[in-house]
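The following blocks contain the structures, represented as structure tokens.
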Structure P
């Protein structure tokens, strides 16, 4: 029970101050070096502290400052996230003390030693992470121990369940709730925004929550935000789905498997992307979102996230095992990840491609259309009234007769339409072929990197627009792609990177890979 603040010595109390700093999934507090409480309690920079007031307690990592413009000697500063969690006004009194070390660190140390962890231990770790009892260093230790020693399939199952149990769960009044996830690594692969309206137009429920980009030029939520509001409250999301059978929303507001979001904020800067963490991350989000039927897309390519067929097959087997144990109907398709999908890379350019496909525009990228229809067809076959093998034809009919476009417009209106403008950023340069020949490879990673340097996704109008794809015959000087950027610095960075390495390889026709598959 939190102690009564009125009975504490005035010397143990500090005035609360909001420090307008976004510390990205970490609670951070600030004390002045000359604060009497700082000296008396023996606090040190990066100590973990507890802040208590009015029956509330939050934990934070302490930073020590010497600038009274940040906090004065009698104040405690809290960065945006911690201040919001405490839910108090500036100037109110709070009590500060050392935080007890999280008990679950014993389990982390066991994992560092290479031991297996039980479900209860993963639950304790994820709960302590959500309660902000872990510093980012401690979370990094947990992530590295899981990546280095690996997680066996039972541990992945335990971690998935722990992530679900420690967050909100959405429930839908429907026997079949469809979802789809792509492992990633392919720029422009915006099939979801075509699949969702097709599935909803057929009559199945598909409430899609998606992420914003972390290291890519655009996530589904970034691209959808070009057309509609995506930051929906859980109540608004339910309202949209009840009206349209679907949504295309940002998943951050719903607090689905929140421990996963926090761990990802540590994984990305470290470049950690272990299979066990990835599997637990995907499935915990989908199950927390109320999905009953899930299609997983694993693109395979030399510059994709999954580079070899044996890795894809191992992932498929693990997904199927976990899906069976977790009670979700799950199917996996392995697709061609040899090049970007569609023409645009960046939110606005990708949204343009999506709308061209939905509008049956003859200039729509054929590869994006074809892949979206194949995946939509597989999801439609989750419907017990659809016979195996019929899904593709049904999806094609829904797209070609305009029902998918009509449904997309209804979803946009229900979420809150924005003024969509597909005019790209004002600065443009063309990257041209250095020789005659045939395009034999396109580096997914390099193209994504160029688009990010151009300003995507922060600048929606920035990115890369592809003109030539694999197998195309080119002559020296032909345009391969165009780079669009809004600001001079971004334009310079992207152009310089493309001049160093265009991302394209030109060779002979017999070097073009013949790779498309779907299993």
Structure Q
């Protein structure tokens, strides 16, 4: 493991701040050490530190090609425009900034959005966890893995597919906490339909705080729910700390094509004003919500994302933002989304390069598939999404583990299978060790021609860490595999998640903070009737 992989959180924060070029950056530390300790969080289960890549990025576009996409995106912003719907304040903010506002259509002068972003938004930032050892740096050259987000259904081998509950939500949070390859607790790891819509965000945010000490995401389904998320974070971290540091990262989706709606804008304004990070993500199924071509989809993605990120800078200069891209293809026969195909991978590579040129962190990728069960289709399609994710340079990876059925299902077995693959990406992105130990010349001299390396001193000194060890794969003989039940990968993953839940121990949380959170939640729930309508 490289020096940068093992540096302390405090050192990582210092490095990120020192490397930053803009005064609006977040994540400079601060707050009282006593309060940091009071938040709780011990050493917990084995945790791989977020990735610091040591290998080059894979690029598919030349400088000329990237410039063409940028010019086309500026043309979209200037000539076609972006609609900012159901938010008069947003229209007024744009008007005062010098944009042309016609009804709800905003036309942004060429270069204006880019200048707002480059002059204000941080290149990278630290998202603080209540356990400082779990904090992550989001931005190059780092990659952070977070689990699946948003499915209304869950699936297990034991029960099949069914609607998700709050108990499922808590169990997935626990499994993510116990998984070494996942650096982040995520957000809506499933949608618990047994809790009222207007109140479930309180239970979900609390579950992330109570059952994990990894960083987490806030609610975005209504501005007031975003406000509740910020208030709960203030109870955990302290109001002053939250105002000057990132403790929440939040998914703000464009309503593609070329539209931002009032719900997302309301959440964005809430988080930006609180200094919290917003992932501005066009959600695109190419052929339905964008052109069928890669270049056309890239230009639209860049235009929509820049409009959202620039708006965040108008709300609060220096507000942390992430350039998000979720682009998939569709079946031109059925209209269903498809995953793991070449075209979305090319969009990802291109968008990652555009984000680096813009100077902001990038979100995309994951372990995406259209399969209904954790089978070969799921594995192939997820691999075809995950490899572009790590090779292209995604900094924050949502849907890294657990995704099935085009995002409709959170699968317990696939969560384990994907998390295992995520752990494998760490040595992949560390690249080739060229230290004296990595060159292994002493082993070559000791063994010489015609012998083997199994008993060599170098092998004995390195065998425990030389190669990646899977938690899920079976590499035993056929006879041993058969004796142990002849289980396939999904069956082994089923055993693994049950073992992890059985071994789970909650991270420490200061009783006073826990009591304050529960009191806040109860008061909020008592203030409104239950609603199961969105």
Structure R
């Protein structure tokens, strides 16, 4: 199917009939204008990441920026959030496929974060069909009928919509402007904003977003400048857009107030993105001989560096009049095992009780069945109040707390095998088009897959990568385990009626990403190039 493309823009992917409503000449011209205005700065910021990493690899430790001390000491607040974002006690997240969108909207959560990023496998059809689905959902026109004939429709009362585009490091390889790939984030944001922002405002909400993977306030400034331009181009008042930033990199922690400041007219607060945060810590200090984290199961929100980061986030947000959102517990309900299910639900309850008592204004869940428990725990603390913006966290936080990377043990063979198993299973699903996968009773996404392969890489490289039985983790130990865990994964997915074709490829990618001497920065970059 041929589209009327604006000058200088190419699309190198098939166009399904339903995509015409999204890939209009005007919408693509809007994306092209964003690209031409901001691509050079995006590339500069990505180069700055590489340079900063080189300094950390050489021994530099992060600290507060001297040049932004005036921001941290200044007397300012973010613009007030609109009524639709005042109450966010429970937010549910998930990819942009039709059934998930409907179930999330109908879940009873205050807000739904529709995800073009970590819980979504970004093949072309997922990205554009997701745009079609959101276009229909915003207008209350989305429905879905499964293979058994069950119909899904939106309720009269639905959650407030927020949308997560891809991070600055990801391209949309199927769309070129003047011969350059466009930013995946600007592509996702540009299309959904152009088509829906005015409709969202007319329906009493607005164009609300979640911004992932940022490492500095300058990256937040780039988003803010894109928002300013976008609002001008479509004729919306400045400040109509509101965006919550996921603090999911260790470097962003040192610039939380600066990030709020850069987005102050468009800010909807910060979110403690815990899984990517752990991945970021491993990635940033991968060459530090003194750094070696224990296996994933031991890195809870109660360990020193995670606890201090969460409390500091609440402190920064409430000091500046912004919402502070708690992160995601990966636990999900477990069918057919009442004992395990009760344990999982207790874990969710504990997680949300801690967040609410710490001062968070809400928290995330990954499954509609968890909304009531999370809501109950926040209501216990908040009562009838929609939030607790007024709660101030006492204490001083900085490098001493955030770089206290304990625990370093245990590292067990079971923990090593679990990382391999989860990594292969998730990557196989991702390559097959599914980016949100229940594995071993946890909801896994790209962030947890990143932890899995990064920990294996680190334990091989670090002199501290020693199992609790005294064996050093080595390439020679891990490689046979990859073959063994692949066999287990294939047996599992075969039992679930899935095709195993993508899992051999996944195991090969996991091998390369976890056992190569040169650490690959993001798992999703080579994976994306491997997909159609």
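Worth pointing out:
- Among P, Q, R, which structure scores highest (criterion: distance in nm of label points 7 Å out along Cα→Cβ at positions 104 and 184): Q
- Structure (P, Q, R) behind the derived value 22.1, 65 of Rg and Dmax of the Cα atoms in Å: R
Laboratory data are not the source of any read-out in this text; all were calculated from the coordinates shown. Note that the structure is a prediction, hence the values are computed from the model and not measured. Cβ atoms are built from the backbone, for glycine too; each structure is taken alone.
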